[in-house]
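J.: Structures given as structure tokens follow.
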Structure P
Amino acid sequence: MFDILQTVSMLALTLGIVVTVHEFGHFWVARKCGVKVLKFSVGFGRALWSRRGRDGVEYSIGVLPLGGYVKMLDEREEPVESALKEQAFNNKLPRQRIAIAAAGPLFNFLLAIAVYFGLFLAGERGLAPVIGSVEPGSIAELAGLEPGQEIVAIDGRDTPTWQAVNFRLLERLGDSGRLEFSVVYPPAEQIYSSAAMLDRWLVGAEDVDLIGELGIEPYRPLIPAIIGGLAEDGAAAQAGMQVGDELVSIDGERIPDWLALVDLIKQSPGQERLFGIVRQGLSLSFVVRIESVVVDGSAIGRLGVYPAAVEFPQHMIRSLDRGPLESLTAALDRTGALVVFTLDSMKKMVEGLISPKNLSGPITIAKVATATAERGWASYLEFIALLSVSLGVLNLLPIPVLDGGHILYYTVEWIAGRPVPERLQIIGYQIGLFLVTCLMVFALYNDVARLS
């Protein structure tokens, strides 16, 4: 029950932030344009909280945190007193109404810029994208990539960390053509270039490991088979193993490192195995019955041990420190890249190059928000920025009922000198409402399908 409440709370908080910023954009610009605002609501449905401010605006929080709205004085909705007609939204110039409609998405982009500015100013940390191994016959091998190389750029764009590599690969999802790599052999700085050809790469794929699909296993320092932690009531704890024990053999077979240990344990569900252990210089033996657990329909073994912490070499930890101006420039670049990426992803989805199953709804947003919050405030803020950009781009689509649809109508009115006929507007709104509803239902269906 606690987990459900936590997830729902994170959904409300996360959507509340991006929706409040979006609606505040409409609210602020409307008032700057002299429009009388009647209500500012975050969420729909019955009000959980409501009060009227000194400015005469009713501020409200609705029970459903899936959107919000700013209600403005408008003669098309209700009669307006003669003294207030000048403050009605419908009596403002087309360019003013365009500014009001565009302000919501614009403020979403400004939120993303502000978040990234703060994160960049605080400093970025990540791991250098050094290749640990290359799978035979993979795209990476065809491109001539080798273990020990560091990927410094993809398609001519810098990749200082594995996170940057992943983002560059996301941009190529579903693509055909050359994928270009620039690599170095650390600590040398000589750059070598190579390329491989993509052919509708991972078309229709969902939830894939892009770096793994490239055929690359990132470099990881050797993890010794030393117990760093024990699960209570786990097989190892019950057998008498202790933190600090080094596991050196299983049934006489040498254990070279932690990953080899994990592989051997997974292959031994329910089996008794003889473990050779070194404890404070003394050699000991333990007979342990490996626990059997079912994962994805298959039984695997579990010992109930955790590895000791292993640090990456300092030269492989990237610390990107920026001043205020550099941080602002990087924040603008990152937000712009996300806008382009979001539009490109929508285009690929329509073309069938990206699976529509990647479309997510409120359930997935709640789960991701909770997971990123658990990883730390920086990860959560980055998710907020990504969600804010997505909301801004989506609302700028020229679909009636969305901000982009309103902008389209007001632009036509500005150019033609007269409003779009009301009958056409109504038909457009009906079509737009149908499309948006279908999109929301499909996204929710994807969410439920991921849970099953």
Structure Q
Amino acid sequence: MPTYQFEALDPTGQVIRDVIDASTEEEAHTTIRQMGYFVTKLNVKKSAADGAAGTRRKRKKSLAIGGGGLKALTTFTRQLSILQDAGLPILRSLQILEEQQKGGKLKNAVMDTCDNIEAGDTLSEAMAKSPRMFDRLYVNMIKAGEAGGALEIILKRLADFKERAMSLRRKVVGALIYPAFVIVAATVILSLIMVFIVPTFEEIFEEFELKLPAATILLINISHAIYKLWFLFILVPLGLLVFIILLRQFNYGKVGWDLFMLQIPLIGKLLEKNCMARTTRTLATLISSGVPILEALTICRDTAGNGMFERMYTKVSEGIREGDPIAVPLDKNCHAIFHPMALFFWLFFGAFPGMIVMIIPGADMPTLGMMIAGLGCVVGGLIYVIRMKRRIVDSLVVNMVDVGEETGELDTMLYKVADQYDEEVRTTTDGLMKMIEPMMILFLGGAVLFIVAALFVPLISLLEKMSG
């Protein structure tokens, strides 16, 4: 009969550590409950054979290519909460879920967690050793559930949180799929027209020595630029993407880029609401689970994904350490700041259309491109100055946080804020999609009209000349 090591809480809250003999883990769990204890940890006493078995299991890990996304982790958390609510021991619950998982990052992380629990770790300690799968938010909530003896309740809250986050992400991503597909398709079609069709018409015009209008000359020059410099249209966006990714590895660059994105009309508002919904729900979930406020703010900062919000939550934590309530440093640091990197991006993207015009062949194109680039810089700089100090957190949020602190219902107020912002994200996304669709139709219609007019006006002149 195997021997089990266990930790439990007695009716007074004292921690009890002892061993018990039982045929199965379920029997050991039942016996300990009959003794009047609440089980927090139950492990088989390890032997040399157990260590060898653990080693063999580690060798059966699959290649971790996939299986570790938000959807898989959300499903795993919900299933684990159901098993814990049914009263199964945590190790048995994890072993059941491990068998159900497909090969990938999550399965490997669950295997490691089982091995570490068998070695004597608590669930939070075991999960903390797989940080790529279980982040600080996840681990700290599990730790709070273990300390309070309410792991099944915490797992249910965590599953609800993950499901809401996944639903919001699916809504935003789903709304962007259609315009992204249309933009890609339109780019491919227009590029094919410029590379294959326009040169054919150019040969016809040259053969008949027609005097071409300015629109046709511009179209032919654009075709030449795309044909000769096609690699720039791939390398420049790719290089810009790599530059932004590398820049965001540094805190200074990350804050500058994120400030630039937050100040873009409409898009910035959507990003701001999305980040507010995610961070306030994270903070509410952690506070309601018993995580200390400073640790909760640190986790909220690390999971914000936006440099400006990370800076704001850092300032809030510093204010709390100095004795201020949350609402005071939140209201003080909820405005955007001047950042040279954000100004640089506004000037660069303002001048970018002029840079494109400058590479088009033609005697007047460089001068025209420089004029457009200069005008774009001026417009970009003006937009940045106008929106430089705007709020990124509404005063309503600050007031609700203040009321929540005074009434002791901070988590409830934060949940209300998160629900409100979730709804605003959905409304804003729907409004953007309704606005983007006609704008894309107008752009494509205008591009096609320009190409048709530029090509067929000389053809009409040619037909009149031949008929005359």
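Nothing in this text is a laboratory measurement; each read-out follows from the coordinates by a stated rule. None of the values given here were measured: they were computed from a predicted structure. Cβ atoms are built from the backbone, for glycine too; each structure is taken alone.
J.: Given that relative contact order in percent (Cα under 8 Å, 6 or more apart), derived from a single structure, equals 17, which label among P, Q identifies that structure?
T.: Details: P: 17; Q: 13.
The value was obtained from structure P.
J.: Determine which structure produced the value 29.8 for mean projected area of the Cα convex hull in nm², calculated from the coordinates; the candidates are P, Q. Provide the component values of the computation, followed by the final result.
T.: Details: P: 28.6; Q: 29.8.
That value comes from structure Q.
J.: Matching task: -24500 is the computed value of helix-only ellipticity at 222 nm (-39500 (n - 2.57) for each DSSP H run of 4 or more, over all residues; to 500). Pick the structure from P, Q. Intermediate results must be reported in sequence, preceding the final value.
T.: On the way: P: -14500; Q: -24500.
Answer by label: Q.
J.: Moving on. On distance in nm of label points 7 Å out along Cα→Cβ at positions 348 and 412, which of the structures labelled P, Q is highest? Spell out each step's value before the answer.
T.: Numbers: P: 3.3; Q: 4.8.
Ranking P, Q on distance in nm of label points 7 Å out along Cα→Cβ at positions 348 and 412, first place is Q.
J.: Quick check for you: by distance in nm of label points 7 Å out along Cα→Cβ at positions 20 and 204, which of P, Q is greatest? Could you put the intermediate results ahead of the total?
T.: Working: P: 4.4; Q: 9.0.
For this comparison of distance in nm of label points 7 Å out along Cα→Cβ at positions 20 and 204, the top structure is Q.
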